[in-house]
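Derivation of every value follows stated rules applied to the coordinates shown; laboratory data play no part. Only a predicted model underlies this, so the values are computations on that prediction, with no experimental measurement involved. Cβ atoms are built from the backbone, for glycine too; each structure is taken alone.
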Structure I
Amino acid sequence: MRTPIIAGNWKLFKTVGEAVALIDELKPAVSTSVGVEIVIAPVFTALSAVVTATEGSQIKVAAQDCFWEEEGAYTGEVSPKLLKDVGCSHVIIGHSERRQYFGETDETVNRKAKAALADGLTVLMCVGETLAEREAGNTFSVVEKQVTSGLQGLSAADLQQLVIAYEPVWAIGTGRTASDEQAQEVHAAIRSLVAKLYSHEVADAIRILYGGSVKPENVKGLMAQPDIDGALVGGASLKADSFAGIVNFGC
């Protein structure tokens, strides 16, 4: 059985004080949640405070990005070693906004994934097509290239600490959501691709999340799909009640 993951990506929101206040509000709302892994990804400046605020709870902390070098003359970058040092257990890599605004490529996603895995972090690797790519009928070729390139050189053992997040770019922050069937179709294709690249055992074990305007109102339908193993949540993770509603989808 694959344990579902509900991960909240706070993006560029929340001061340290606001982040801690949200965690304090969220903790009792998810304290009785069972059978689900809960992850929160605040901004870099709030990581340490959020790690402290989540102590004693089942909430895990992720960074929103990392660099592929341990240390060196790389002004403005943060390494996986530093994320581990501050208490992170997870890191998001390859989010569409990093690809769109900051020059992230399939190659850099792969380098970051290797570095994060080497330092013991669980990687949430994002893939997904734009609206133009979907309308051109290229969804599967785009996603296949991103997954194949992102996993280049990784072993089956590495994939035990890697999660794939499928996020159709056209559904992020737009209020539009892929239908349950659309999401399932791509998730199934990703799982088949992993089976082809590795084995059916690895494919059966890897967790694949859906991201793209996930809300309490639509999470149950998505989670009912056989190949959807959780959600990478954006806007709805910025309020305790809506994020808890997603975490508690099975209640």
Structure II
Amino acid sequence: MEKKDYKGSVEQIEQIALETYKLIISSSLKEAIPGQFISILCPNKTLRRPFSIAHFDSEKNELTVLFKLKGEGTNYIANLKKGDVVNFLAPLGNGFELVNKKALLVGAGIGIAPMLFLKKELDKKNIDNYFIAGFKNNEEVIKGADKTVVGGSVLDDIDSIIEEKKIELIYSCGPNIVLKKLADIALKKNIESQLALERVMACSIGVCRGCVIKLIKKQEIVTASVCKDGPVFLGSEIIWD
């Protein structure tokens, strides 16, 4: 998919949880896959702000992103109104590979965004899946998961769930501490994991090399940019800091 600079129109902006917003943009973007993201231009800011795609409606050419308030850029976006013009780059990064295996989806915090998109695509293909989401408190909960964990670890009872649901593949997005544990669990159980990493991104297109990580491929250590080569990687290939 060709990455382009788009001008879209705000169709909807609303607060859906504590300091968390949903933004729907209408544009000429024709396609996107779960795990990819967009990068929005904010006035008077050199760097764009990246956001995972939480849904893409190919019939209406509308995309949805979820975001938490972090600073001036996200405050600007949160105050957009219906009809306002949004400049963004899309579709960015490489997304999840949809495989016909019984899948476990794990979203932690705002990492639920690409999981919501992924679940809809898996359901369209009638691929069996079970979706768990975890949040710090009730005020931050975003709906859409089969099971919601509040206050504790989203990985509580994960082993029994994998056994009970006969999980063959794990998809996840969230903080490193969650992703690393999931990668370890997947390796121990000899199942594949596809993980969408969360990183601070400057350019969002792989030029600045500010989001570089190390991978092990064919017994060799290589580097990769999360924004360009990811954000989705095989858990078995990630070298965790």
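Some points to look at:
- Structure responsible for 1.1, with distance in nm of label points 7 Å out along Cα→Cβ at positions 74 and 98 calculated and labels I, II on offer: I
- Identity of the structure behind -5500 (criterion: helix-only ellipticity at 222 nm (-39500 (n - 2.57) for each DSSP H run of 4 or more, over all residues; to 500), calculated), options I, II: II
- Volume of the Cα convex hull per residue in Å³, for residues 186-225 alone - highest-scoring structure of I, II: II
- Between structures I, II, the greatest calculated value of FRET efficiency 1/(1 + (r/R0)^6) of positions 18 and 106 (r between Cβ atoms, R0 = 41 Å, to 0.05) is seen in II.
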